[in-house]
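Pasting the structures in now, so scroll down.
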Structure P
Amino acid sequence: MDNAPIPEPRAARFEDAAKKQRRLAREADLLAEAFADVAAGRVADEAEVDAWIDSLGTAHALPPPYSSR
């Protein structure tokens, strides 16, 4: 397992403490929402996600996949 530290996003290097605290709180809220969705079974099919990713930047980009729940 690689234990190298994960570098901060470039924009984060230029934020003050209050802005960083707001960003981290928002990220925590988004993670909590994502974990709740997974726990409730609200996930998109992996094959649909892969197809969507492969279509990005092409002339026939697919809409983002959504959970069927």
Structure Q
Amino acid sequence: MHPDIMMAFGIFLLVLSVPSLIAAIIDRRPPRMAALTAIVAGGLIVYTLQNNPGVYSVRDVPDVFIRVAAMII
């Protein structure tokens, strides 16, 4: 899989896990699925950063999403 796709998917999953985590905490139930989603997202992000050191920074995140959207289109 292309590193940009893995990074974008990892960030996307991480963002999606936050509302699930908050909902689980508010409902007073264990946030199992949110934690699993966050672990998978973190794994994708860490894997991408380890295999491509120095390529990605916080300023490059919007560019990653634009490159992935350009690949899809």
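FYI, it's all coordinate maths here, none of it is from the lab. Here the structure is a predicted model, which means the values were calculated and not measured.
What to note about this one:
- When relative contact order in percent (Cα under 8 Å, 6 or more apart) is calculated for each of structures P, Q, structure Q gives the greatest result.
- Read-out Cα Rg over 2.2 N^0.38 Å, computed value 1.53, structure in P, Q: P
- Which of P, Q yields -16000 [helix-only ellipticity at 222 nm (-39500 (n - 2.57) for each DSSP H run of 4 or more, over all residues; to 500), calculated]: P
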